[in-house]
Structure I
């Protein structure tokens, strides 16, 4: 079926809606091991499963081009112990991969040649999958067979390299996504209309480019946070699209596509976002709490949050990288440990398993770190695996018990496990 593409005329005026109930933030996402970029609506990068203890490559799936976004995972079906993998493909917008052997179950057949770029799939609890494409479209497909219900087309030359998020408001799902359209920062909230169509709910023009970021929700699901132009952080009412506040954290922006300036939301509502100067902490009312300087290393990937509040992230100056672990004491960040690595650390969010073990990629190497470090201010590597070709340009995910997936510029998606 050929997807519907239409011109959309959106009003910046808000649509009045009922306020969603607290705790609705996760209602729209599927209950799976990894349903969206950053694992959850707050992008913590923290899984409820333990990772592998001595992993090997179980299988690898070859794409048509480099893989620069993280995959997502389908809910378990009858008889499964691992959910299948949704992959933003470099030739099709979306493919579904068998978790057991890496075989391709299906790819969307419409508009082959579309480059999914850095958008990661968001899996809905209603059996939908959403992903952005370089064809200026947000794609909406059926999770079971890849049937394309609809596309939302940006007519102002706006690649959708953002990873969409699914919120719940006024009793229906709201799909949140941004476009780098004309570097104007078009940020959309849209819903499913009756039937297989996407309808506009609100549009907010943020005034700065939105490339390779994903919106994050507050703990109660009422506010969405998104960065723009590599320098600004915005808070927007999920129900109305009205901007609640914005804060300029860097004097000079960064318009490069590759860095990922996605915000991450802590348990107390603090928003963490990395820019050129380092890691910023911002209060839910829009005030800067602190800046952790990374000593001229630029932070081009989101942090991950441990269950105890430890913040793990990478920063680099050219190929001179460093993995950090810090604690937020309310007024400043206290460094717990650091570990030097080779690599630019662009678009490579670390992840944390249920035991607190931290997994991070740098250059061609995937490492597992003890969250406590080595007791002397340095990091403690539990294990590492180095791959033969090219560098990683996307972070790993935990796809279920003992299973890691990571895509590479060598065109392969790797499945690792014991």
Structure II
């Protein structure tokens, strides 16, 4: 393992038993065999057992952020628990260099009868912090958790969101070299999720290695440097985030639809749904071809299937190499709309001049919740259009240069 690698997973497999009684029976047999120095044959499946992870290998370098995606039951949380040392692999080897901070399960590491204050010290000790270090950071941890007077109440009275607030606050203040984060962040409210993302961005800048499990593919794409797709315990693909997400979505039934010859990838809660998208020219005619520099309007029809406060509407224009040439949204433009009620339908208009070079382009559109990280509806390649430019240019934008010459 080279000096830059902080996590190395080599041909790791982990098995579970579907039935509790059989699992306990197998456990006793394995303990007995180990006591007498006999092999437990953990590499073989017995009746009722299955591989939760099967021959998974990868490595993560210092400062990288690895995203792990996959359907429920694909082995994501099992992998995080192996990385954290909660479980041992039945086959293969895991090597970790550095202090690990972890937030995998709501309430993990907390004693229900102790107060939040007492559990900060308990949880911090589990993460390897010394008491004097906890005392220095105690006020900062409490401020970040923001659970008010409940800090002095037994945690058995906490909601799942309060558990996450306190657990995350302790984990990120433990100065981890490696941070393991599961989907438990989805339990928190929108404001707290934003605060968590900001904090994780700060950790990234300081060189912390992060392994991140989430069903929010957009957060994954914006936050992670590379990704792994797990499917039924096996590694299906590893590489850049966009490539892995693209492969994952193409494999999921019902997330793609056909428009002409294009595949439109789509995901989100559908609490607000994009019903129609049109590109209009200066004469308000729907078109799929415009002149470079021409004024156009992108019209998005949105239906609200549930009341939503301050949604964000956005567009992304990509070229035929899948590179983003333009992106904007209503939050970046400091626009706030209040609450849209269930059953309402609206038209959102993006008006701009298409100062692009000649070629083919694709439009992605989205409606997001106010946190900017989770989505009601996201559609990729919902429109394909061409830009006409009669002169030869190179680059990404048409600056419409006017060339003149003066003899002196």
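Here is how the numbers come out for the structure above:
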quantity	calculated
With helix-only ellipticity at 222 nm (-39500 (n - 2.57) for each DSSP H run of 4 or more, over all residues; to 500) derived as -7500, matching label from I, II	II
Value 2.1, calculated as distance in nm of label points 7 Å out along Cα→Cβ at positions 48 and 176, assigned to which of I, II	I
Among I, II, structure where Cα extents along the principal axes in Å as derived comes to 92, 59, 50	II
Distance in nm of label points 7 Å out along Cα→Cβ at positions 200 and 224 - structure with the largest value, from I, II	I
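A short reminder: the numbers here are calculations on the coordinates, not readings from a lab. Bear in mind that the values here come from a model prediction, so they are computed numbers and not experimental data. Cβ atoms are built from the backbone, for glycine too; each structure is taken alone.
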